[in-house]
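Undergrad: See the structures that follow.
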Structure I
């Protein structure tokens with residue numbers, strides 16, 4: 001245990017993960033700008049090649065990733081909430097997988113179900129984050145209201161699902177503004193999908209978000225319920241007089 005503690009003290013894994021993500025995103029932004037200048041606006045011939053619009057999407061995602069990676073630190077400073085380091089590390093890993101591996105390295109097309117895997121990961125992560133935030137507020141002496149395990153679970157599930165919905169709104173909006181394909185309504189070669197096929201990516205993302213969040217919330221519900229039950233037992237135990 002002492003050896004593990006020394007390793008943790010020697011290496012701040014949150015800062016290491018943060019710096020790796022930051023440097024990767026900055027380099028990806030530079031790469032995207034260069035490719036926007038070099039790439040054609042329209043396809044030439046039958047051979048598939050990435051166009052300016054593809055690199056505009058990449059640039060947009062990288063800039064957004066660079067902005068949102070600082071959200072945890074802003075929350076901590078603004079509301080004096082200490083988000084656990086492991087949550088921030090998971091957050092950085094998600095951004096790295098979604099933006100760098102997904103968009104820059106093209107994993108969304110190269111790796112089957114890459115998008116589904118990421119949404120399952122994000123749904124679980126956001127559900128856990130919801131539990132963490134409410135637990136911090138419940139344990140705070142400044143907050144007078146203490147939520148029951150059911151409402152903590154309901155908030156966590158709603159928080160994860162709302163975050164997933166906001167992401168889909170962002171994708172839909174920027175697909176329209178910049179003629180992108182974040183919602184995968186077209187194949188990699190530009191072939192447009194029709195009907196339910198065009199909606200499947202969005203709906204699948206929301207369904208996966210809900211299932212993964214529900215799984216985490218269910219486990220969290222029984223965990224926090226057991227914790228509250230133990231606290232009540234401790235309070236109700238008679239004091240030893242004598």
Structure II
């Protein structure tokens with residue numbers, strides 16, 4: 001289904017660490033070979049986000065060869081003094097093209113007056129052109145990234161001639177209560193998994209509600225937001241009209 005509010009952008013970074021949250025409790029960390037849905041959604045939310053809408057990642061195109069580099073790091077002890085020596089496996093020389101769109105958040109009826117599709121679409125495109133409203137990072141805070149506009153599918157990609165490549169079971173993302181899409185996910189924090197397949201360099205993502213492999217992590221209530229202020233100026237960060 002083609003959406004009228006599609007945005008496309010490319011993100012680059014020297015390093016990335018897209019790891020399963022289950023393996024990030026401590027010790028060694030190893031990146032997935034490709035970015036996760038949740039990581040790309042996080043990048044787009046750093047570019048532009050409002051509780052009125054939900055970003056959906058449609059596809060990612062892998063532009064550079066998949067390479068890894070092992071680094072020795074000293075993670076800090078959170079409950080005692082000192083630190084450990086650990087080895088993290090990062091992706092390096094990363095370059096991705098991303099296509100996404102937004103839909104209104106049905107769990108935020110109090111923000112219905114802010115559902116101006118043209119406004120949010122235009123602001124999102126301007127924020128992509130400015131490199132985002134907040135810092136961009138690829139999976140973890142130490143992996144700085146840079147966003148700029150692009151035409152999805154334009155330019156040569158390293159895997160354009162590879163017909164199909166599977167990556168096995170992989171973390172897809174987390175469903176929070178305010179983005180719940182079914183009675184089973186209402187009032188809960190749920191993690192999703194899927195089996196990604198790259199075709200000619202492009203990975204088309206399942207929508208969150210299409211992921212059949214899920215697990216409830218814990219109960220969680222929706223964070224309340226107040227009614228929009230009547231004297232709202234209409235100006236956001238960087239003086240952008242919202």
Structure III
């Protein structure tokens with residue numbers, strides 16, 4: 001099956017003065033198209049650093065990162081910004097919605113940067129809002145919606161550009177248990193439609209929704225296990 005993420009000998013160092021602190025220690029990782037992967041690990045494991053590199057928010061010190069057949073390891077920032085807009089749909093714990101914009105405007109925002117005209121981007125944004133059952137809140141602002149509704153807006157925004165991967169960072173971290181399950185059901189449906197989903201979480205019950213669970217510790221992959229029960233279902 002075709003790969004969407006290929007990481008080889010990935011190293012990431014941070015520096016305190018002249019001292020190098022190695023956070024990622026030569027990772028090797030392949031994620032296939034339409035996989036549903038959970039990344040887990042304790043604080044200091046390198047999980048957040050890896051997520052930032054996967055999302056093209058940071059670049060490795062050495063090694064390669066191929067995203068959808070493009071080597072993004074050494075791209076300049078302007079090119080990385082274009083990759084983030086075209087290839088990656090982000091879902092964050094804090095939603096990151098613009099408070100003065102309606103839900104529809106928030107969802108359409110990536111299409112503004114992609115150069116779509118207003119009519120086309122509003123039609124596409126409404127189409128994606130319908131896919132997360134939120135069209136009745138299209139003209140509400142974030143402060144007029146619940147946390148679960150705000151996260152559905154964020155998911156719709158992540159989907160609007162038809163990205164290569166959906167990268168979700170602790171997407172249920174600010175939600176109650178019932179709403180968390182509802183949000184994870186949406187991710188199940190997104191995956192079922194053929195999307196590649198990479199979920200970063202520290203919650204075991206949330207990781208169980210994924211079909212593959214990768215655990216990091218001290219900058220290396222400690223385990224990489226298929227969730228056979230989920231795949232079977």
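Undergrad: When you work out Kirkwood radius over Cα pairs in Å, for residues 91-218 alone for each of the structures I, II, III, which one comes out largest? Write out the running numbers ahead of the final one.
TA: Numbers: I: 16.0; II: 17.6; III: 14.9.
Checked I, II, III; max of Kirkwood radius over Cα pairs in Å, for residues 91-218 alone sits with II.
Undergrad: So distance in nm of label points 7 Å out along Cα→Cβ at positions 35 and 155, computed for just one structure, reads 4.1; which one of I, II, III is that? Walk me through the numbers before you get to the answer.
TA: Numbers: I: 4.1; II: 1.2; III: 2.2.
Structure I accounts for this read-out.
Undergrad: To test your reading of the models, identify which of I, II, III gives -3000 for helix-only ellipticity at 222 nm (-39500 (n - 2.57) for each DSSP H run of 4 or more, over all residues; to 500) when calculated.
TA: Going through each structure in turn, the value belongs to II.
Undergrad: Let me ask something else. For Kirkwood radius over Cα pairs in Å, which of the structures I, II, III scores highest? Intermediate values should be presented prior to the final figure.
TA: Values: I: 20.5; II: 19.4; III: 18.3.
Comparing I, II, III, the top value of Kirkwood radius over Cα pairs in Å belongs to I.
Undergrad: Separate question: Thinking of I, II, III, which structure, once mean projected area of the Cα convex hull in nm², for residues 43-162 alone is computed, gives back 8.6? Display every interim value, and only then the final one.
TA: Details: I: 9.2; II: 10.9; III: 8.6.
Only one of I, II, III returns 8.6 for mean projected area of the Cα convex hull in nm², for residues 43-162 alone, namely III.
Bear in mind that the values in this text are calculations on the coordinates, not laboratory data. None of the values given here were measured: they were computed from a predicted structure. Cβ atoms are built from the backbone, for glycine too; each structure is taken alone.
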